[in-house]
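Presented below are the structures under discussion, each in the form of structure tokens.
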Structure I
Amino acid sequence: MNIAFLGYGQVGAPLADHLQRLGHQVTLAANDPRSERLKTALAKNPNLDVAAPREAVRQAEVVFLATPFQANQAAIEAVADEMRGKILIDCTNPVGANLSHGLNSLESGSELIQRMAPEAKVVKAFTIYGFENFEDTSYPGYNVKPVMMYCGNDMDAKKVVGELIAQLGWSPLDVGGLEQALHLEHMTLLWVRMVRVMGQSPHMVWAMLRR
């Protein structure tokens, strides 16, 4: 599958690395081919492709949005006319002062992104943990896999995203339409507060048990 990454920092770079090693054609959308973040990503996996953002998105079937939330609008506007029919995976979170919801919980960041890219198929995923769990998804010694919750309005797009989640080592859990993204963003804030503020291990994940 052809996959493009808008953003390749602590979240985007490990996801891009793992997906390329799984056999996908992965391209980093780079405005500046000399940026330090790009050099860091390529040092870890030199087999990642690099292209200008419009070209990277044009070739892709799936686009990961993994920029800082405040950079989302500029990143999307730069490639908006290439987004038609693409699956756009929103890996971002609106974080406000004192680890509050950056949009005051009036709407999710994903719903805002869907309005920015109305012809894309937005799916919220890869947001409920810190970067440590994107670098290494394995939890050996347990009889359940960590769960990765995701949501969106397009069932076909969610099927693709669920398959990518499974390939990356998580148990995919579809939690509904895009309106559920707000709750996933609050789960991210919960994880961040527990780990970054309260000192819980960053190697902490959610799992679902079924009887």
Structure II
Amino acid sequence: MNVIADNLDSYLGGIAVTLWLSALSFVLAVAIGGMVAAFRVSPLRLLRTLGAVYVEVFFSLPLLVWALLFFFGLPKVGLIYPPFTSAVIVLGTFTGALVGEALRSGINTVPPGQGEAARAVGLRFWQVLGLVVLPQALRTMIGPLGSILLALVRNSAVAAIAMSVDDLMWRSDQLATSTAQPVGVLTGTFVAYLILTVPGTWLVNTLARRYRFTR
């Protein structure tokens, strides 16, 4: 359609913002998720409880509700962030719960004897987790973490709805309004999201199969 070709630069700009937003959010999610997973398998009951509460809160809360609450609620108490920064925080903290559960599941696939042997030679809990357990668990995490990243790319559209971040979805909405051709514009958006996610899905599945077979 002509509307797609005529506005290709806008689509490309939106894709770039979406990718950058997704990448930063995923880095934050992995940092948070790593801490949550460590809390969930910690020998300390308090840390296990904190990790479980974090996961349950974000598993029970719709992403759009969290985005609106963060972006419009925090300014009421004097905390104001730019829209892009808000989007990174919202997506990262929300996805961190998913990453935490994926990491915890991967950790649980490592035979308990591995951790016991590491503790027997004097390693502390954090050393056992970082040096012994996680390196062995990473292979089982490729598929789940890859799926979470791809879901994050799709969920990033919430940033346009709740915070007016000029990502792919926001630019599509602007184009649909300015050109009065919503079907053509959204067709281009549909194709753009396919380009962003389908190759990634193939890559994740390929890596997951490869490392699963070589365990």
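The numbers here are math on the coordinates, done by the rules we state, and not lab data. As the structure is a prediction and not an experimental result, all values here were calculated from the model. Cβ atoms are built from the backbone, for glycine too; each structure is taken alone.
Each of structures I, II was scored by distance in nm of label points 7 Å out along Cα→Cβ at positions 153 and 177; the highest score is held by II.
Each of I, II could give helix-only ellipticity at 222 nm (-39500 (n - 2.57) for each DSSP H run of 4 or more, over all residues; to 500), but the derived value -9000 comes from I. When relative contact order in percent (Cα under 8 Å, 6 or more apart) is computed across structures I, II, the figure 30 traces back to II. Looking at structures I, II, which one was distance in nm of label points 7 Å out along Cα→Cβ at positions 17 and 41 calculated from, given that it came out as 1.3? Answer by label: I. If mean count of other Cβ atoms within 10 Å over residues 145-152 comes out at 19.1 when worked out from the coordinates, which of I, II was used? So the calculation was done on II. Here Cα extents along the principal axes in Å, for residues 81-192 alone was calculated and came to 69, 31, 14; which of the structures I, II was it taken from? Value 69, 31, 14 for Cα extents along the principal axes in Å, for residues 81-192 alone corresponds to II out of I, II. Between structures I, II, the greatest calculated value of FRET efficiency 1/(1 + (r/R0)^6) of positions 33 and 105 (r between Cβ atoms, R0 = 41 Å, to 0.05) is seen in II. Using distance in nm of label points 7 Å out along Cα→Cβ at positions 73 and 97, single out the structure from I, II with the greatest value. Evaluating distance in nm of label points 7 Å out along Cα→Cβ at positions 73 and 97 on every structure, the highest lands on I.
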